[in-house]
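Please go over the structures that come below.
Quick note: the coordinates plus some simple rules give every number you see, no bench work behind them. These figures come from a predicted structure and were not determined experimentally. Cβ atoms are built from the backbone, for glycine too; each structure is taken alone.
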Structure I
Amino acid sequence: MTVVSRRALLGGIGLGGLAAVSGGWAPFGAARAQAAGTVNLYTARHYDTDEAIYTNFTRATGIRVNRIEADADKLMERMRAEGANSPADIFIAVDAGRIWRAQEAGLLQPLRSAVLEAAIPANLREPAGHWFGLSKRVRVIAYDKARVAPADIATYASLADPKWKGKLLMRSSTNIYNQSMVGAMIAHNGEAATEAWVKAMVANFARPPRGGDTDQLRGIAAGEGEIAVVNHYYYANLAASTKPEDQALVAKVSLAFPEQGANMRGVLANITGAGIARHSPNRANAVRFLEYLATAEAQSIFAEGNNEYPIVQTARLSPVLSRFGEFREDTIDAAVFARNNEAALKLTDRAGWR
């Protein structure tokens with residue numbers, strides 16, 4: 001689906017929107033009438049490789065997959081406007097914080113599934129079953145290979161060390177990934193200590209926050225800074241690229257997985273998560289789809305398609321992730337740092353991180 005068609009989908013918030021479906025375009029009203037054989041996704045994922053998941057699910061079940069792809073906040077706005085008439089069966093977000101917001105807004109319903117509860121660790125799903133983690137994105141520290149020793153960035157706390165003054169690159173604190181990271185720090189260390197940490201990081205910024213995670217990596221390669229915090233897959237996708245400019249970046253920049261020492265808590269793992277929409281017209285099909293997403297087949301597509309870490313242990317890793325090796329992972333409950341997102345945003349604002 002092109003960028004233009006994705007935007008066109010959001011032109012109307014109420015009924016009458018269109019859904020991208022395997023095999024062509026169809027009004028969502030028609031999709032609702034064909035309830036026995038469809039499942040309707042409202043998804044913030046926009047990766048072409050996910051097409052294989054939809055195709056394989058339809059081939060295995062006969063259930064047609066309709067979808068709208070857009071920013072999670074816009075999808076939630078649409079679901080609220082549609083109310084009980086919403087055709088949405090499943091909502092998918094790419095961060096625990098956003099799917100928590102959908103739950104808080106009353107847009108999701110709980111699900112008890114022995115399949116999902118057996119496949120997905122308890123800390124990566126909402127306790128009452130409002131949402132389930134589908135893949136993991138790890139918040140790591142990128143660094144200039146020529147100027148930085150990995151031992152000097154072994155913890156998130158090290159980002160506040162004055163030695164990095166004028167050398168730390170960050171995207172905005174309004175970014176949900178950073179809010180979740182700060183939310184996890186609040187859970188571990190409390191608000192006062194976390195605010196002190198954030199203030200010290202702000203003092204180390206090489207420039208005002210801007211751009212996305214890939215921009216921080218490019219900033220390191222261009223000499224604008226020496227370290228940055230990014231989700232692992234932005235780097236992994238560059239490492240898998242055959243473009244000369246991407247390979248030149250990877251030659252200069254590497255990743256450190258913080259919190260790996262003895263008695264350390266492990267690197268923070270955020271999630272892509274999904275839940276069943278409150279007014280799902282095809283609930284049985286929605287359950288089947290979610291349970292399919294927890295299979296080794298679907299998990300391997302997640303992992304290989306966008307270099308995300310699978311949640312199911314038997315799923316394949318992408319070749320790039322295999323080269324990263326094993327690491328210790330923070331076992332903090334995703335629901336905990338998701339709940340802390342609002343407090344995190346207020347804290348970063350007070351600390352001067354815009």
Structure II
Amino acid sequence: MHRRTFLQGMTASGVAALSPAAFASAPLTLRQKAARMLLMGFIGDNTATDGAAAIAGHLEEGRIGGVLFLRHNVRSREGVEGLTRQFGAIAPDAWMAVDQEGGAVQRLSSDLGYSPIPRAYVISEEQSVDEARLLYSEAAAEFRAAGFNLNLAPVADVQDDENGVIGRWGRGYGVDGERIADYAGAFIEAFESEGAACAIKHFPGHGRSSGDSHHGFVDISESWSDAELDPFRRLIDAGQAHLIMGGHLTHTGLDPAGNPVTFSHPILTDLLRGQMGYQGALVTDDLDMGAIRENYNQREAVIRSIQAGNDMIMMSNSAEPDPNLPVRFADWIEDAIAAGELTEARIDESVARLTALRQREL
């Protein structure tokens with residue numbers, strides 16, 4: 001289904017078409033601006049769960065900008081599509097996000113009746129870029145019909161078989177920057193043509209790391225090379241990068257203070273935006289992952305993420321679920337501005353980037 005078809009009515013799952021009026025430049029309160037920056041997860045796999053009811057309430061009140069679906073939310077096709085229908089009917093302009101790379105990271109899986117997507121490395125080895133684009137176009141149509149509009153993919157990391165997070169599962173397209181960018185670009189083109197945004201990950205490169213940031217910070221200071229920036233640079237220069245996700249990685253050569261990329265102004269703002277000329281939006285990886293949760297409290301993680309240059313703050317709210325997280329999120333931002341840790345102008349930058357990203361898919 002092409003985006004024009006989508007705009008004419010409803011998706012196959014019944015999610016209402018989006019109206020550009022939803023993104024008109026009506027004045028927003030600071031709390032409304034903060035809400036647009038929060039991509040929040042929940043516990044539950046169908047509309048009858050307490051977690052789903054909490055999300056529905058936050059969407060009705062305009063407290064969150066989107067919903068994050070993890071593996072535990074996608075247990076059945078009926079359940080997940082019931083959720084996207086419900087959430088989409090309440091807030092048609094909200095993000096519905098899920099990881100749908102293919103291979104081992106395909107939440108809408110063949111076990112639930114969705115079409116299988118081969119792992120990235122297999123696709124790059126066995127299919128041409130044009131063939132890959134066709135395969136991804138079919139996957140994108142299915143993705144949109146299921147009610148989703150934000151794919152937390154593709155991976156632009158290099159493929160290294162010794163890597164336990166990317167390489168082991170064949171999540172990378174190869175080792176050559178041009179090749180990676182060509183296939184990742186085909187992925188992006190396919191999903192964008194169906195009205196879905198894509199988050200390119202994991203800047204500045206996770207492929208040659210030797211750890212898993214789900215469990216702790218991964219130091220790439222010794223393993224990383226400038227060549228790992230090449231796929232990201234090519235996608236930026238080709239005008240195909242509109243949303244990029246940083247990793248919970250540390251690199252003392254790029255940030256001598258040793259801050260994780262998620263909190264690193266030198267890496268996200270000076271390098272990515274300044275030196276590489278990136279003008280799109282930035283999304284954090286999940287701030288509920290072990291690397292962050294075990295070292296920072298939630299308020300500190302949120303404020304430092306924004307200070308570093310992130311626009312969309314991903315919080316799965318799964319380790320210690322808090323139904324009032326969106327209220328506290330807005331409180332933290334208000335308090336940070338009052339304390340001089342942030343400015344409202346900085347929040348306005350993020351809202352503008354996120355609005356531009358969403359308008360691309362209308």
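Assign the value 26.1, calculated as mean count of other Cβ atoms within 10 Å over residues 198-205, to the correct structure from I, II. Each step should come with its number before you reach the end.
On the way: I: 19.0; II: 26.1.
Attributed to the structure labelled II.
Can you say which of I, II returns 25, 16, 14 when semi-axes √(5λ) of the Cα gyration tensor in Å, for residues 110-237 alone is computed?
It must be structure II, since only it matches.
Where is mean projected area of the Cα convex hull in nm² largest, in which of I, II?
Once mean projected area of the Cα convex hull in nm² is tallied for I, II, the winner is I.
Suppose you compute FRET efficiency 1/(1 + (r/R0)^6) of positions 54 and 230 (r between Cβ atoms, R0 = 41 Å, to 0.05) for every structure in I, II: which one lands on 0.90?
Computing FRET efficiency 1/(1 + (r/R0)^6) of positions 54 and 230 (r between Cβ atoms, R0 = 41 Å, to 0.05) on every structure in I, II gives 0.90 only for I.
Say we calculate relative contact order in percent (Cα under 8 Å, 6 or more apart) for every structure; which of I, II gives the highest result?
I
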